[in-house]
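Scrolling down, you'll hit the structures one after another.
Each reported figure results from applying straightforward, stated rules to the coordinates on display, with no laboratory input. All values derive from a computational prediction rather than experimental measurement. Cβ atoms are built from the backbone, for glycine too; each structure is taken alone.
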Structure 1
Amino acid sequence: MALLRRVLDHPVSVAALLEFVMWLAIPYIIVGGAWAFIHADRVNELEAAWSKALPVGANIAAFGEAAALWPAVLLLPTACPVVGQG
């Protein structure tokens, strides 16, 4: 516990914290872009949903959503069933 307190006791500047977050974001975005490129069918499903609200640029919005939110897109089902229909 003393080691943890010593580590957390060091002052960290906002610039250093932002730099650390940006370095962590690089592999996350690379993996997300690769995931979106490989899973084009999921991106097409997102594009169909985006085209209802955003007719121009729906493909870019869908790719950006898939690349930025790839863990959620990976875990969520492709479509939610509607109760009473089927």
Structure 2
Amino acid sequence: MPSIMKAPISFEQFAKNPTMAIFFLVTLAVGYLYIDNRINYTNQIDVCSERVVRLENKIDNLSFRLHKSDSLLARTAARLEVITEFRANAE
């Protein structure tokens, strides 16, 4: 049989001092909202961390491709210069 949770404040206490009872309920609500926001921020941080890792991998890949294309461009420019000099000397 499930145990029934007893309310932290009874109706008689609420009727005697409604201001304190409302203050108690507001404190519970603020505590819940604080914990809920903290969980949401933690989830957002986890999602952003995963995204940062993916983007860093993408940057590494693109940097490698840029380095490779720069090397090919330099090699092609050097060959073009050699061919141009060879043709100029052949004439």
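Summary table below
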quantity	calculated
Parent structure of the calculated result 3.9, given that distance in nm of label points 7 Å out along Cα→Cβ at positions 14 and 38 is the read-out and 1, 2 the choices	1
helix-only ellipticity at 222 nm (-39500 (n - 2.57) for each DSSP H run of 4 or more, over all residues; to 500) derived as -23000 - corresponding label from 1, 2	1
Percent of Cα pairs over 20 Å apart - highest-scoring structure of 1, 2	2
Structure from which 2.9 was derived, distance in nm of label points 7 Å out along Cα→Cβ at positions 30 and 46, options 1, 2	2
